[in-house]
Structure 1
Amino acid sequence: MLRLTVGFLLVSLCSTVTLVIALLLLPWRPARVKLCNYYGKIVGRAILWLAGATPTVHHRERIEQFRPAIYVSNHVSTLDAFVAIWICPIGGCGVAKKEILRIPFFGWLYFLSGHLTIDRGDRGSAIAAMRDTAAFVRKNGLSIWIWPEGTRSRDGRLQPLKKGFAHLALATKLPIVPVVVHRAHENWAKHTFMFQPIDLKIEILPAISTESWQPETLDAHLAEVHKAFADQLDDSQKPLVPQSAAAQSSAG
């Protein structure tokens, strides 16, 4: 409870200060995106510490080496949001579900940040928002951070990837950079506020070029990215169903 209280106070204070600055930058969306990237460097790392997660980032230089890029990460814990805002480069535009806006202070800042929220229940609206984001990042030389599974895994295992990030890749031709987060679900499980201290391993994998990606081969590209994650994860987090099998089941 002490860690949770300190974390809430920290997020509240930093969010309030950043909210005021974001209001002053309201006409300039790229500036608001970058402002909140700086916010994430402070708040993200502080929350990891408060949650008892000791991070080790392997090949962090690849974050800068390949940008602008589409950074894709596996999603198993609330902790993932704070890993993302800490690791995400300056000029990285996040993509999150609209439910994030309900979170006091953090969600309010996200609303003004210039980052994207999508409604998973409205496919047409989500696709239109993705198109707008693709145009926005192309115009301003920004990156994108997205969790391609769409929702958190309950047991820590990698789930099938949804096609949203692949459509962004088709529209922008930005490289895909997989960010593999290990064991985060052991620290901060879904729908709980209980923290377990862990050594948090984060791997930045080599970029996957999307220059040759085509709509008709999208399932193969999804399987390629899914395999890049699966190959790095421990047995306890490996997917039970390969991406290719999940795609065939969905098509059927």
Structure 2
Amino acid sequence: MAAATVDEISGGRFILGLGSSHKVQVSPEHGMDYAKPITRMKESVDIIRALLSDGIVQYAGETVTIENFDLWFSPKRRDIPIYLAGLFPKMISVCGEIADGLILTRSTLENSEQTRQWIAEGAQRVGRNAANIDVTSLLPTGLADSRQEAFDTLRPGLAFYLGFFPRYNRLISKYGFADEAAHVAKAWARGDRAAATNAVTDAMIEATSVVGTADQCREKIEAYRQSGIDLPIVSPFARGSESKGIFEAVIRACAPE
């Protein structure tokens, strides 16, 4: 309902992004068992598409059972694009099977080709054309007058991702930062947030983010496009009362000239 509503408000520009989340969030924060995440994702997509298309659904799946649900209104579009978040081969190949697009997080300039191979494997299993599946990436973005200041704005966010989420720690380790990621995780586990933040290197941020002056940020975004990312998703990192202004400044600075 929320997705269809925002789609109407935006004039049909909405993309629904879905992800399986993480065990460290689903179990303690939502009180749900984190089981069969890929199956749940597939069943959720089935249900959402049925609701948008038909307005009503009954469903008996492995992870979701719905006796009867009525959407109660007619959406502006019956086929809102659904993009799925994926980090590793299995979920990325599922995107090739069922999604309109893939959402990567903290991707590098080097991993687009491999990602598209995994998408193609999933698409081939069901007879889809992998070329019709968009590849997007959530890109942490730090804007400042100097690169060092921009690096510092993104350091706490990457420390949190590496310290709190085991899967993101594994992802960054696979990029060639295994020792650094392990240091961050150890510091985070003992409650030393400052040490965890300080353990995040500039190289880790550079490899997985858009960082620097406005010109440098635009150049990096274009480099991501050239590497095979169809839609770079600018993601400023900010906390506190000044966040809105920071978000707007980053978005405007990163827009094409």
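Computing relative contact order in percent (Cα under 8 Å, 6 or more apart) gives 25 for which of 1, 2? Only one of 1, 2 returns 25 for relative contact order in percent (Cα under 8 Å, 6 or more apart), namely 1.
Quick check: 27, 23, 16 is what I get for semi-axes √(5λ) of the Cα gyration tensor in Å, calculated from one of 1, 2. Which structure matches? The structure behind it is 1. Given a value of 4.4 for distance in nm of label points 7 Å out along Cα→Cβ at positions 17 and 209, point me to the structure among 1, 2 it was derived from. Here the read-out was taken from 1. Kindly point out which one of 1, 2 the value 3.0 was derived from, the read-out being distance in nm of label points 7 Å out along Cα→Cβ at positions 73 and 105. That value comes from structure 2. Using the calculated result 4.8 for distance in nm of label points 7 Å out along Cα→Cβ at positions 1 and 65, pick out the matching structure from 1, 2. Derived from 1, not from the others.
Bear in mind that the values in this text are calculations on the coordinates, not laboratory data. What you see is a predicted model, and the numbers here were worked out from it, not measured in a lab. Cβ atoms are built from the backbone, for glycine too; each structure is taken alone.
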